[in-house]
Structure 1
Amino acid sequence: MKKLSLVAVTALITTIATAQIQFGVKAGLNLSNLSLSPKSSEASFSFKPDFNAGGLVFIPISEMLALQPEVMYSGQGAKVKSGSESGTYNFGYINIPVLLKYHHESGFFAELGPQVGFNISAKAKADGQSQDLKDEIKSTDFSGVFGLGYLSSINLGIDARYNLGFANIVKNSSDTKLKNGVIQVSVFYMFGGSKK
């Protein structure tokens, strides 16, 4: 059994090592929101537009499967309204998703996997004034990512995904839980041969 496992691992490493690894760049639109638990009757959140940008590595595992780690800047947060007052939470993250990608010869693909995010900025803005919240927001976030997309024969593609936050991002709070949720639509370009 040990020999069989060793052969399988060796075969996988050899496949990855000899595969045509590609690099890519991407950028796009974020629609981010925050979910509060328990829900507040005083404040309500709604989607806030922002952007994402970064790079990716496409590592083929088989003819139709690949691993795709990415390093992305992601502008997140939400619009918030409390009574007659409104403002925004503006969070900046460096996100590192590691996605398992199923791609069809037509160019369409599906992707899913875990993501770790590192908070680099956290501010609240209302009435033209800004307040730093960095000390109140955890430095690390964990999410699940799933999405769909299409890669053309000229290596230009588009993907749409949802990042579902699993972790409470508020420090020192056992009662209140605040989680990220982000819809992303991005355009990307792959360097090298076509991966349809």
Structure 2
Amino acid sequence: MDYSLETRHIGLRPLTSDNAATLFKWRNDSQFLQNCSHRRSAANCNEFVEELKRDFERDRHLQFMIERKFDGEPIGTIYSYNYKRVDGYAFITTFIADGFRKRGYGAEADALFLMHLFEKFKLFKIYMEMYEYNQEAISAVLRGGFAEEGRFKKQRMFNGVRYDVIRYAMFRDSIPRISEFLKRL
């Protein structure tokens, strides 16, 4: 299979119409709604198609499917948004489907995508936003070298409780460390 970006274990491939059903399923996954989206409820197929179209018209920059290389199985998606060329930053979000988490796939996808964004778009920094209750993901981004840059107090209402939204940043000077991580894979 031809991948735009790859390690020994995973490949990132641009979206195609063949991915619509998988993306729709993930869009309505409770973990995606809880941790990767400002949306709170499931969408029907037509609503999803319109959402995705609006996302790309408004601020979605790039999006890839994350696939396991040995069998081509789609295991997640990664995308950038709110790309600001002049200021040199973008945000990214990574979703790994249930059954594929805690295997390092997210870290590999993040490293590949970060390198791609830093090199191709000459970004100064890349942000990830996390909800305070997502401690597993927060631990992963901190281990990956992201640093907390901002905290939006009680911005996220989830299950009747308010939580902080925490913004983490990875800076361009991290390229050598990311590159070294990718070489070890």
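Where is distance in nm of label points 7 Å out along Cα→Cβ at positions 30 and 158 largest, in which of 1, 2? The partial results should precede the final answer.
Values: 1: 2.1; 2: 1.3.
Between 1, 2, the highest calculated value is found for 1.
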Given that P(r) over Cα pairs in 10 Å bins from 0, in percent, for residues 54-93 alone, derived from a single structure, equals 23, 26, 20, 17, 11, 3, which label among 1, 2 identifies that structure? 1
Supply the structure label, taken from 1, 2, corresponding to P(r) over Cα pairs in 5 Å bins from 0, in percent, for residues 38-149 alone with the calculated value 2, 10, 19, 22, 21, 16, 8, 1. 2
Among the shown structures 1, 2, from which was the value 21 of relative contact order in percent (Cα under 8 Å, 6 or more apart) calculated? 1
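For mean count of other Cβ atoms within 10 Å over residues 62-69, which structure out of 1, 2 has the highest calculated value? Please list the in-between numbers first.
Working: 1: 14.2; 2: 20.6.
The structure with the largest value is 2.
Could you tell me which structure in 1, 2 was used to calculate distance in nm of label points 7 Å out along Cα→Cβ at positions 46 and 86 as 4.0? Don't jump to the answer; show the numbers that get you there.
On the way: 1: 0.5; 2: 4.0.
Source structure: 2.
From which structure (1, 2) was helix-only ellipticity at 222 nm (-39500 (n - 2.57) for each DSSP H run of 4 or more, over all residues; to 500) calculated, if the value obtained is -3000? Can you show the working numbers first?
Numbers: 1: -3000; 2: -10500.
It must be structure 1, since only it matches.
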Taking semi-axes √(5λ) of the Cα gyration tensor in Å from the coordinates of each of 1, 2, which one would give 23, 22, 17? 2
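Bear in mind these aren't lab numbers, they're just calculated from the coordinates by the rules spelled out. Every value quoted in this text rests on a predicted model; they were computed, and no experiment measured them. Cβ atoms are built from the backbone, for glycine too; each structure is taken alone.
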